[in-house]
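Derivation of every value follows stated rules applied to the coordinates shown; laboratory data play no part. Predicted, not measured: the structure shown is a model, and the values here were computed from it. Cβ atoms are built from the backbone, for glycine too; each structure is taken alone.
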Structure P
Amino acid sequence: MPADITIAVEGLRKVYEDGREAVRGVSFDVRRGEVFGLLGPNGAGKTTTVEILEGHRTRTSGSVSVLGRDPADRSRDLRARVGIVLQTSGIVYPHLTVREAVAHWAGLYPAPRDVAETIALAGLTEDADRRVRKLSGGLQRRLDLALALVGDPELIFLDEPTTGFDPHARRAAWETVRSLRDLGKTVLLTTHYLDEAQALADRVAIIKDGAILVEGPPGELGDATPRYTVGWTVAGERHERVTEDPTTLLHSLTAEALDRGERLEDLSVARPSLEEVYLELTGGPDPAPAEAAEVVA
C-alpha cells in the first residue's frame with residue numbers, strides 16, 4: 001500500500017446468511033492526514049463497511065488494508081494504532097472520575113498521549129474530576145472521544161460522533177476533529193449531518209444500497225451535475241432560477257434589466273450544494289437519527 005494511503009478498500013462485499021447483500025463491491029482510499037466522510041441513508045451499508053475496517057465484522061470478499069494490515073487479523077499492533085468512537089455511547093467505569101478513566105485507558109497502550117492533554121483535547125478539563133456516572137450524554141460522548149485518543153492513534157473512526165449534541169457542543173466537537181487533522185491524524189467520519197461533512201471532510205463518498213454513488217471533495221461533487229442556480233434581487237424581491245446554461249441566462253437577465261432601467265443586486269451563480277447532491281442521489285431526506293430527539297450538552 002502506498003505510504004500516503006491509510007485505508008485501501010477494493011471490491012468489498014458483505015453478504016449475510018439470509019442472502020442480504022449489505023455491501024456490493026465498494027472501493028475507495030483514505031489518504032494519510034485527511035478527514036474522509038462516509039455518507040448515506042440508514043441501511044446504505046456505512047456501518048457494515050466501517051465495522052469491517054475496524055475488524056469487528058468479517059467480509060465476504062474483496063481486499064481491505066488499514067495502516068498496511070488486514071483488520072480481520074485483529075493484530076494487537078494494529079489495534080494500538082487505531083482509535084474508535086462507536087455510534088452509541090457506553091458508560092465505562094461509572095464509579096471512576098474522568099481523569100481516572102482516561103489514565104487507566106492510557107495504561108493499555110505502549111506510548112499513550114498525556115492524560116491531561118487528552119482530556120483537554122476532548123473538551124473535558126472542567127469535568128476531569130467528575131464521576132463518569134454523573135456526566136450528561138454529551139459529556140459521555142466526549143469521554144468516548146478521549147478514550148479513543150489517549151492511545152495517540154494514527155487513525156480514528158468517528159461513527160456519528162455528534163448525534164444529539166446541541167449546536168455549541170457540535171461546534172466544539174468540530175474543532176476537536178480539526179485539531180486531529182492539524183496533528184496529522186487520519187479520520188474516517190460517518191454522519192447524518194451534511195453541514196458537518198461539508199465543514200470537516202476533505203473528501204466524502206456517498207453510499208446507497210451498498211454501493212458508492214459518488215466520491216470527491218464536498219465542494220466539487222456538484223461539478224458533475226450540469227445545473228446551476230442563478231439568484232438575483234430586484235426591487236427588494238429575491239428570484240432564483242435553475243439552468244444548465246448560466247451564460248445565456250445571465251445575458252438575458254442583464255439585458256432585460258438594462259432595458260427596464262432596473263438594477264440586479266446580490267447576483268449569484270452556484271453549483272448544487274452537498275445537500276442537494278446527496279438528496280438527488282439518494283432519493284430524499286434521510287430519517288433523523290433516533291437520538292436526535294434528545295439534545296445533550
Structure Q
Amino acid sequence: MQKALVLGATGFFGRHFIKKAEAEMEVTALNSKSCDLLTDKLYDFNQVKYDYIFHFAVKTEAGGYCQRHPGEQFLINERMNSTVLNYWKELQPQAKFVTFGSSCSYSDDALRIEDNYLLGSCESGYEVYGMVKRMLLVGLKALAEEFGMKYMFFVPSCLYGPDYDQKDKHFIYDLVRKICDAKYKKVEPVVLWGTGFQRRELIFIDDAVDIILKSLNQENEIINLSTGNDCSIREYAELICDIVDYEFDQIKFDTSQYVGAEAKKFEVDKIKDYPFAGPEMGLQSVVKFYTDKYMEKECQ
C-alpha cells in the first residue's frame with residue numbers, strides 16, 4: 001500500500017481528506033500539535049519513505065484576517081512552506097507533493113484559468129496571501145525543473161460541507177448560522193454584508209477530495225478545483241431559507257461592509273466532466289450539521 005504524509009490533518013479539508021485517503025493508502029497524519037512547522041520537528045518524520053506529501057497546513061482565516069494581519073500571515077506561511085519544501089527536497093524527493101493554491105492569487109483583471117495564475121497583481125485586499133501561494137507554486141516549479149521532482153497544485157474555490165469549525169467565518173457558514181438562528185432561536189434581524197448581488201462559487205468538500213485522489217496519476221499540473229458555476233449571495237440565502245422555511249424577505253443587507261470582489265468565478269476545463277454535487281444538496285448537509293451539532297450544544 002502506498003504511503004502518504006498529510007500536513008494540516010485536523011483542519012477542515014484535512015479531516016475530510018483523511019477519511020477517504022485511508023481507504024487507499026497508509027496515512028501519517030500531522031497537525032500543529034504533533035509537528036509544529038515553524039520548527040525543525042518535521043525532519044524527525046523520516047523513518048518512512050512516502051509516496052505522497054499532502055501539504056494542507058496554512059495560516060489564514062475568513063472575515064478580515066488577511067487585511068488585519070498581513071505581516072503575520074506572510075511570515076508564518078512563508079516559514080511553513082520553506083520548511084516543508086526543504087524537507088521534501090532533502091529527505092523525501094521521491095514523493096509527489098500535493099498542495100493548494102488560492103483564488104486570491106488570480107488578478108482581478110485576468111481570466112481565472114490556470115495559465116494566468118502567476119500573471120498580474122493578486123486580488124485586491126488579499127495581495128499578501130495571494131503572493132504567498134504564488135511563491136509556493138514558484139518553489140514547486142523550481143524544484144521540478146532543477147531536481148526532477150513531481151507535484152500537483154490545486155486552486156480551490158470556496159470549499160464547504162459538514163464537520164466545519166463553529167468559528168469558521170466563511171460566508172456560507174455565516175449565512176447558515178444567521179438564517180438558522182433567526183428561524184429556530186428567533187434571533188432577528190438577519191443582516192448580510194453587501195448588496196447580496198456579489199457572486200461566489202462553492203465546491204462541496206467530498207467532490208474536492210474525490211477529484212484530488214483521482215488526479216494523483218498526473219504530475220506537475222495546476223488544476224482549478226472548481227465547478228465553474230457561481231451564484232449570488234442572495235441565491236444562496238434563498239436556498240437556505242427554503243431548506244429551513246424562513247422568509248427571505250426578512251433579510252436585510254448592509255452595504256457599508258467590506259465584501260471583496262463582486263465575482264470570483266473560475267474557468268474550468270481539466271475537470272469539467274466531473275459530476276459535482278449541486279448547492280441544494282450540499283447546503284442541506286451543512287444546515288443539518290449546524291442544527292444537529294451547534295444549536296443542540298447551545299441548548300444544553
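Structures P, Q were shown, and mean projected area of the Cα convex hull in nm², for residues 93-268 alone at 14.7 was computed from P.
For the read-out relative contact order in percent (Cα under 8 Å, 6 or more apart), a value of 17 was computed from one structure; give its label from P, Q. Answer by label: Q. Suppose helix-only ellipticity at 222 nm (-39500 (n - 2.57) for each DSSP H run of 4 or more, over all residues; to 500) works out to -9000; of P, Q, which structure was it derived from? Going through each structure in turn, the value belongs to P. Each of structures P, Q was scored by distance in nm of label points 7 Å out along Cα→Cβ at positions 85 and 277; the highest score is held by Q. I have 16.0 for mean projected area of the Cα convex hull in nm², calculated from one of the structures P, Q. Which structure is it? Structure of origin is Q.
From which structure (P, Q) was Kirkwood radius over Cα pairs in Å, for residues 29-68 alone calculated, if the value obtained is 12.4?
Going label by label, the one that fits is Q.
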